[in-house]
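Please treat every number below as a calculation from the coordinates, not as lab data. Owing to the predicted nature of the structure, the values given are computational and were not obtained by experimental measurement. Cβ atoms are built from the backbone, for glycine too; each structure is taken alone.
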Structure 1
Amino acid sequence: MNGNAAAATFEGARKRLTMLAYRMLGRWSEAEDAVQDAYLRWQAADQRVIRVPGAWLTTTVVRLCLDRMRRTKASREVYVGPWLPEPILTPEGGERDMSGDGTSFAHDLSMGLLLVLERLGPEERAAFVLREAFDSSYAEIAAALGKNEAAVRQLVSRARERVKGERKRYDVPPGAHEKLMARLLSAIEARDPAALAGLLTKDASFTSDAGGKRPAALRVVTGAEEVAKLLIHLTSTEGSAREMRSVNMNGAPGLWVIDHRGFENVIEIELDGERVAAIYVVRNPEKLAHISAAVH
């Protein structure tokens, strides 16, 4: 395979590899870095002995991601405030594909699922993502992780049970995200805590990730009334947003907001049927650079 053919082979796989790395790392910027590292290894490899380029590239990216996950464990332990995955822009078109039996995670890029994946061990997460999101065979996963198939089946089974046990899934009516986001904003603007709480599930949560680089709540706030009070308090003390734009993120409609201080925010909501079960706000500028560049 000559240089041009090798480059074309890699570029044809780049999107898939980046989505794999993102699901493993929860950071788009780190996913791109991991894939670029894989590209450098691909260029340096003796491609004459690589029989299945796609499998070689997948294995390389998985192992690079596992190394990164192990290295970043300590930094996560000292992270200031709650940690959220790095949001990504996704194609317009409404809610995630929830067709079928409702148990497939193949197209689910939601904050909720990514947070559940964070609680898996590195190899569990890799095995689950490869099997559920990329339909890899157990033999392929075993090769990528350097394990036998029996061990991989156990990893996938254990991860699948944990994810399904922690990840609630509901049928979301078409347009529900947009409608609920609009109603939330109206209730906040009206300073109506009762109306706002009525749009939330009883155990609704509010998570704000600033990484110590912006003002933000240092804990996850839970309960409809507490979340409603917090939202009204924040908007009352911080004032109106300078700019607000609807964008599609992680497979569902969300908001990109410039607050009164000029700080960027990304807001996503998670639905439980026709109510809001979780509100995620990412304020850490390190996690928003790629979105800022795209929105501007």
Structure 2
Amino acid sequence: MTTGTSGTIRAKVRLGDRIFSTSTVAAGSIILVVLAAVAIFLIGESIPALVAKPGTLPRGATNFWVYVWPLVFGTVWAAAIALIIAVPVAIGVALFISHYAPRRIAPVLGYIIDLLAAVPSVVFGLWGIGVLAPFVQPFYQWLNSNVSWFPLFGGVASGTGRTILTVAIVLAVMVLPIMTAVCREVFLQTPRLHEEAALALGATRWEMIRMAVLPFGRPGIISAAMLGLGRALGETLAVAMVLSPATVVSFFLLTTQNPNTIAGNIALQFPEATGVGVNTLIASGLVLFIITFIVNAIARLAVNRRKAFSGAN
């Protein structure tokens, strides 16, 4: 303790505190510098593609936006379908582990779900091609024959099963571990008094979950969904292996012509790209970077709007 000239008492700054504060500031600054460096690189390398003359871009596109629009659609479309599939499953699995499974079984189930996150993307791609696509192809044919009046199931069904719906299922399985883990931890943080109060008032277990657990965990569910969406938007190898892509904008889920994704297109085209083609692929990566940033910003806003709710109020 030291006394200043004004008579105030100041605590002595320890060496460990100074090292820790300096290292945390440096770590935060490194993150910002790396992010800025990536953004500057993408913007600088994208300029030739953005100002390219008609006919010089790949596939004879008149301008960059004509080239990238089908890829943006395919990226968002595949990720949205994957999210629609994965969110209910993740919430259900998390609730089963946290509130229904016996105590001896729940940790084992949690470990099994977490192990899916360690499986490489190429393995999911091989599984999608060799197992999932042949398995679901007869079901796709049945949907196309009997439910083709529904717009998403129209067109001519693929004979291989390598469609945008198959890719969405693979992506849903890939994002399931992180979404389930986040939801599970949030559900376990629900105040015990809230749960016991609901049960004491005569609520069933499902009513207790609906009234106490789900409202408390809503910000966590939103965060888990956005984390899964970010993973699905940027997935590359599994999409490139499973999908039979085409330069189309189509909502059909079962046809042979499927919209490609930005990441999948970069993976397939980059080895053979030259000149302005490389700049075009980098520019499409910039678009994916912006989409991911927007998704994270929306998730942050959604979580901040509900952060006032906690177990203490």
So FRET efficiency 1/(1 + (r/R0)^6) of positions 115 and 155 (r between Cβ atoms, R0 = 30 Å, to 0.05), computed for just one structure, reads 0.20; which one of 1, 2 is that?
2
When 1, 2 are compared on distance in nm of label points 7 Å out along Cα→Cβ at positions 83 and 195, the highest value belongs to 1
In terms of relative contact order in percent (Cα under 8 Å, 6 or more apart), which of structures 1, 2 is highest?
2
Label whose coordinates, when helix-only ellipticity at 222 nm (-39500 (n - 2.57) for each DSSP H run of 4 or more, over all residues; to 500) is calculated, return -16000 (choices 1, 2)
1
A value of 19.5 was derived for mean count of other Cβ atoms within 10 Å over residues 27-34; which structure in 1, 2 was it taken from?
1
Per mean count of other Cβ atoms within 10 Å over residues 19-26, the highest-valued of structures 1, 2:
1
Taking Kirkwood radius over Cα pairs in Å, for residues 123-266 alone from the coordinates of each of 1, 2, which one would give 17.4?
2
Label whose coordinates, when log10 I(q)/I(0) by the Debye sum over Cα atoms at q = 0.07, 0.11, 0.16 Å⁻¹ is calculated, return -0.40, -0.86, -1.31 (choices 1, 2)
2
Ranking 1, 2 by distance in nm of label points 7 Å out along Cα→Cβ at positions 59 and 75, the structure that comes out highest:
1
Taking distance in nm of label points 7 Å out along Cα→Cβ at positions 131 and 147 for each of 1, 2, which is largest?
2
